[in-house]
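Each structure below is given as structure tokens.
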Structure P
Amino acid sequence: MIFLWVVVGYLVVLMSISIWKSFMVKSQEDFMVAGRKVSTAKLVGTLLCTWMGSGSLLAGAGLAANVGLSSLWMAAGGWLGIILVFFLAGKVRRIAEFTVPDILELRYNKWARILGSIVIVIAYTTIVGYQFRGGGFVLNLVAGIPEWQGVLLTAGFIILFTAFAGMLSIVSVDVINGAIITIAVIIAVPIIYLSIGGSEHLTATVPASHFTVLGDENFFWAMGIFLPTLFLLLGESNMYQKFFSAKSEKAAKSAVVWWVIGTIIVSTALASVAILAFSHFNALPVDSELFLAAAEAEKVILHTARYSTEVGLPVWAGLLLLCASVAIITSTGNSFLLTPSTNLTRDIYQRFINPEASAKKIILIQRIMVILLGFVAYLLLTQFETILAMALAAYTMVGAGLTPALLAAFLWKRVTMAGGVASIATGMGVTVIITILNSVLPEPLVPFTYIILPSAALSIIVLIVVSLATKRDPKSKWERFYTKDSSLEKAIETT
């Protein structure tokens with residue numbers, strides 16, 4: 001019962017902060033980008049919490065339990081992406097828009113804005129959907145609530161939390177969430193390792209391949225999970241929206257440095273906990289209530305938190321790990337629900353339907369969009385068997401649909417309006433077609449771990465070919481994206 005009360009208490013604290021912050025929302029900037037006043041510390045916390053979602057807690061941990069440390073290829077795509085983003089963070093903040101589709105229209109045209117908004121809405125509501133499922137797992141484990149009821153309760157919490165104060169509430173609680181996540185997983189690794197018997201136990205229960213670079217897989221498999229996270233990170237709308245929220249260019253760039261350090265530590269620790277705990281639970285007799293089959297490996301971190309004493313964690317450490325799990329699920333759900341609601345409000349309603357809408361009307365419309373998209377996210381989660389499949393489909397949608405055109409806006413002056421629009425349409429279209437065919441054909445047309453390869457490749461090829469085949473854009477279209485002192489531009493010029 002103590003586990004349930006801790007979860008409820010933690011959620012009450014988070015909701016109370018959101019309600020309190022809702023009284024401070026006075027403008028569109030407050031709700032969408034926290035008034036552009038976010039400090040480095042808050043930015044680090046919210047970037048870490050947003051990126052470390054159920055994709056890491058459940059899909060990543062399940063993959064680590066089944067294949068070992070080679071699962072970190074999935075996380076490493078994000079690490080490299082964050083490092084590359086360091087060179088863009090200041091420039092993004094300098095542009096000072098609200099959304100990624102703002103950038104797309106600024107560099108390309110209104111069709112790029114519309115298509116970009118569609119990509120984000122589809123991908124991000126899918127990601128929100130598996131946060132709901134993660135919450136259902138938690139409530140089922142700690143209170144015996146049926147998973148479908150837990151999903152509904154989680155959805156209700158995330159929707160209400162986001163609707164109250166938007167970005168203002170998210171950045172406020174994510175400093176707390178980020179600290180709890182980091183402390184909980186760092187504490188858990190050495191305690192579990194020593195408690196279960198260290199290397200002797202691992203040698204007896206875990207295949208040696210679990211501790212190799214590729215495990216039992218191959219390079220193409222590694223790229224199949226590496227590239228979706230890399231391309232997602234580079235086109236991640238939450239990240240750009242949070243850079244727009246930073247109080248300065250310096251704060252945005254400083255936050256990226258600490259973000260990559262925190263992400264490497266937390267994702268490696270989560271994978272380690274998953275491997276260690278799964279080796280213990282999976283070694284128990286099949287008739288044991290604590291036995292965890294490979295098919296249930298996605299729940300290994302939650303299982304570890306709930307049955308912490310079984311793997312040598314003190315109850316307080318298990319409760320901390322449970323709070324970290326709740327923080328990961330809710331913080332990611334909040335951020336990924338806010339972004340598409342911002343896109344629909346800013347990029348569709350305000351841009352095309354009611355450009356003269358008052359700040360009060362804009363905030364009301366966005367709150368309505370939060371509720372509607374929350375319902376759509378719930379419907380989407382019924383279309384996938386596993387969280388890993390949902391994650392890779394959503395990552396590919398953004399990575400192939402947005403990232404090539406978005407990066408070209410900052411890095412390639414020769415890209416044209418036609419090239420950018422064609423690239424977005426191609427990446428989105430190929431991903432949707434393959435995903436639909438995979439769901440109806442007896443055998444997948446392309447395994448979900450490889451969807452990124454044809455989708456991103458065709459998106460990039462179309463971007464280059466169409467741009468070179470069409471007339472150069474005028475300087476007014478691209479000059480705002482370039483500065484003479486850009487460290488990335490200098491690096492490119494010297495290669």
Structure Q
Amino acid sequence: MSAIPYNPFDRTLVGQPRALATLFMTEMWERFSYYGMRALLVLFMITPTSDGGMGFSAPKAAGIYAIYVALVYLTPLPGGWIGDRLLGARRTVFVGGAIIAGGHIVLAIFGGAGLFPALALIIVGTGLLKPNMTAMVGGIYTYKPDLRDAGFSIYYMGINLGAFLAPLVCGYLGQQVSWELGFGVAALGMLIALVQYAIGIRGLGPIGAKPENPLVGAERRRFGIGVIIAAAAAVALVIVDLRFLHLSSEAIELLITIVIVLIPIAWFARTLRAERGNTESRNKVLVLLVLFVAAAVFWLVYDQAGSTVAIFAQEDTNNTLFGWAFPSSWFQSVNPLLIIALAPVMAVIWTALGARGKQPGTPYKFCGGLFLVAVSMLVMVFAAHAAIDGKVAALWLVAVFAIQTVGELMLSPVGMAAATRLSPPDRVSQTLGVWFLATSVGDAIGGRIAVYYDELGQQAFFGLLGVIALVAAIVVLAIAKPLGRLVPD
């Protein structure tokens with residue numbers, strides 16, 4: 001008797017496959033660990049050493065934060081490749097989660113002395129985990145592609161449930177009790193994610209169990225040689241810098257930014273050449289390239305929430321509501337709270353519009369997201385103007401995050417779904433790694449802009465970010481119809 005083919009929709013919960021619940025919960029706890037640490041990172045760096053912090057200036061802390069976040073979203077490219085060609089998505093996720101847990105534990109134990117080793121571990125682990133988790137969600141919806149956008153919106157709720165809880169718990173403990181305790185609770189979140197994932201993984205059937213395009217023979221040998229050469233080159237560069245160059249942290253950050261920008265350029269150029277004989281696949285990659293650039297601009301502006309906007313919240317905002325004081329890190333829970341409330345609504349809207357054939361195309365959704373994030377920076381300009389006379393009301397920042405939330409829901413989950421749909425079929429995890437590079441590129445460039453936060457002044461700084469997003473929205477709107485003709489939604 002032949003085995004019954006696996007279909008995740010054989011077991012559903014409110015119309016969605018139960019397998020989604022395992023990935024939802026794993027991602028929720030992983031994001032709890034990530035956003036718990038992130039909520040404290042810049043604040044920890046700018047806090048004086050006498051108060052247990054690192055005593056960095058605001059521009060320096062913003063620069064380090066930007067490069068850290070950029071590298072977090074750079075490593076999914078090799079992480080996706082490892083999932084596609086070496087370990088399979090399922091095992092790569094577990095290995096990545098274990099490395100992330102190690103990074104949080106280092107930071108909890110050693111504090112500032114362990115900052116850079118801890119960040120390095122979290123960067124590597126997130127690169128392994130992030131694209132392969134998303135690829136498995138995409139794998140579920142190969143069975144019912146019309147539910148893909150709705151499924152990714154629900155998955156996005158898991159991300160934001162963890163992101164909502166993390167600043168409330170880790171932020172409070174870090175700012176009110178001790179930095180190390182805040183970082184330690186972030187480590188606990190990642191350990192819970194690993195346990196939950198190990199328990200629920202069997203419900204995924206064959207999804208992610210094996211590499212989609214495994215290395216064999218000569219390819220495997222070339223990979224081993226390449227790893228050895230890359231490791232030797234990295235060690236040599238460190239030695240040369242320590243012995244001869246003595247590069248400043250600013251020069252290193254600029255070099256990293258250049259590398260981050262060049263990597264997706266090289267990937268898209270190589271992929272377009274590889275798909276030269278396949279017009280349909282080549283058109284998909286071209287559309288993905290345009291969406292990539294638009295997403296990079298979005299994240300350039302949006303992710304100031306963890307750096308310059310977080311500094312504004314700490315130094316220029318009256319952190320009280322109805323007479324009740326709260327830690328400034330709690331502002332970072334506003335966005336995920338609103339996403340939790342609005343993501344199901346957006347999923348219902350996209351599903352209903354899709355059933356009627358009236359759903360706007362992906363480029364139009366991206367245009368809306370860019371326009372809204374531009375509006376949010378206009379609000380920040382007014383808030384910065386009001387701060388000239390003293391600290392501003394907390395509702396200014398609540399309004400900023402509310403506007404950004406709607407924009408994020410129009411772009412981010414839709415972008416992940418588009419990346420799985422537009423990917424060459426044998427490189428789904430790798431393409432998702434490239435997709436996360438849009439955040440990396442945006443954050444890296446945003447970090448270079450953030451060093452002018454004090455020099456430009458707050459109003460000019462936030463106004464510049466708003467103009468950048470608005471120009472991008474206009475460009476996407478102008479080319480939306482040609483993109484739709486290349487690859488209909």
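Read the figures in this text as sums done on the coordinates, not as results from a lab. Everything quoted here is computed from the prediction, not taken from an experiment. Cβ atoms are built from the backbone, for glycine too; each structure is taken alone.
Data overview
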| item | result |
| --- | --- |
| FRET efficiency 1/(1 + (r/R0)^6) of positions 90 and 306 (r between Cβ atoms, R0 = 41 Å, to 0.05) - highest-scoring structure of P, Q | Q |
| Origin of the value 3.5, where distance in nm of label points 7 Å out along Cα→Cβ at positions 106 and 210 was derived from one of P, Q | Q |
| Identity of the structure behind 1.3 (criterion: distance in nm of label points 7 Å out along Cα→Cβ at positions 178 and 338, calculated), options P, Q | P |
| At a computed 1.4 (distance in nm of label points 7 Å out along Cα→Cβ at positions 138 and 418), which of P, Q | Q |
| Structure with the greatest value (metric relative contact order in percent (Cα under 8 Å, 6 or more apart), set P, Q) | P |
| Identity of the structure behind 28.4 (criterion: mean count of other Cβ atoms within 10 Å over residues 34-41, calculated), options P, Q | Q |
| Value 4.0, calculated as distance in nm of label points 7 Å out along Cα→Cβ at positions 402 and 434, assigned to which of P, Q | Q |
